[in-house]
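These are the structures, in structure tokens.
Values quoted throughout were computed directly from the atomic coordinates according to the rules given, and no laboratory measurement underlies them. Please read these numbers as outputs of a predicted model, since none were measured by experiment. Cβ atoms are built from the backbone, for glycine too; each structure is taken alone.
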Structure I
Amino acid sequence: MRISTKGRYSLEALLYMVLLRDGDYASTRTISKNTGISDGYLEQLFTPLRKAGILQGIRGPRGGYLLGKAPDKISVGDILRAVEGPLEPVDCVGLKYCPAQDGCISRHTWRDLYEGITDCVDSISLADLVEAYYAMDKMEYTI
């Protein structure tokens, strides 16, 4: 499984937004200027994020975007599913019944992989990433 730029850039843009002061709206232009992600691409990414309730948008000259939930209530998995779609590595994992499941040797492998990926991305919240960001900033480096 490979996470596309949609997933990576969405996570980066949302992390940038969390690092803003509480209650500050951010325009795609501001986010673009500070992250290097194009304004037009951010607009495309923010549509499914709004539909998923992860973002809310305000129109107008002083408008922009704000998180739709608290950072500790938004998981990396929520973000990836909103912009990437289902995280199943193969289609049969998402089916309740697969016609070939009784004779399929690899289905258990795909299910285990899917469960491992899901457990991982659902256990990391935006708040966790912010905490890691600030901890990284305080680390002392020795060469």
Structure II
Amino acid sequence: MPATDTSVIHWSPNLSVGVAAIDGDHRALIDLLNALTAAVAGPAGHGAVTLKLDELIARTEAHFRSEEEIMAREHYSEAGHHARVHEALLDEIRQFRSDHLAGTDIGPEITAFLKRWLISHIIESDKHLGGYLEGRGVG
């Protein structure tokens, strides 16, 4: 059985995109991802992992809707691409959930994948969005 990734992500100023609502959502997503990591690594069991996956999916969907509404309202030129990236991530998380419900051990893969994805998406895509929004006076 592969080793489970039990490391956590800590919020730091370099993850801030400069928009309070987006940063708040990112902090909440980090907390949920850390809770999923703990559920996967701990003795809580299949049901606890399912619950954390469901919470993470729901919160991610809400965050993406909010971010996409901001992009549309502020006429962000990369909104379409950004939304497609969001949908691709949601498809992957939903597939992990489906695999989990089918009995596949998704723990090490999903936590490593989501940690990499979240940090890189914030730094590469959301910071660009944050800069654009800052230039438009949105913060």
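Which structure, out of I, II, was mean count of other Cβ atoms within 10 Å over residues 78-85 derived from, given a value of 19.9?
I
Out of I, II, choose the structure whose coordinates give log10 I(q)/I(0) by the Debye sum over Cα atoms at q = 0.11, 0.14, 0.26 Å⁻¹, for residues 14-93 alone equal to -0.34, -0.53, -1.26 when calculated.
The read-out was computed on structure II.
Upon calculation of relative contact order in percent (Cα under 8 Å, 6 or more apart) from the atomic coordinates, which of the structures I, II produces 26?
Only one of I, II returns 26 for relative contact order in percent (Cα under 8 Å, 6 or more apart), namely I.
One of I, II was used to compute distance in nm of label points 7 Å out along Cα→Cβ at positions 30 and 86, and the result was 3.9. Which label is that?
Structure of origin is I.
For Kirkwood radius over Cα pairs in Å, which of I, II scores largest?
I
Upon calculation of distance in nm of label points 7 Å out along Cα→Cβ at positions 46 and 102 from the atomic coordinates, which of the structures I, II produces 1.5?
Of the structures listed, the value fits II.
To which of I, II does the computed value -24000 (helix-only ellipticity at 222 nm (-39500 (n - 2.57) for each DSSP H run of 4 or more, over all residues; to 500)) belong?
II
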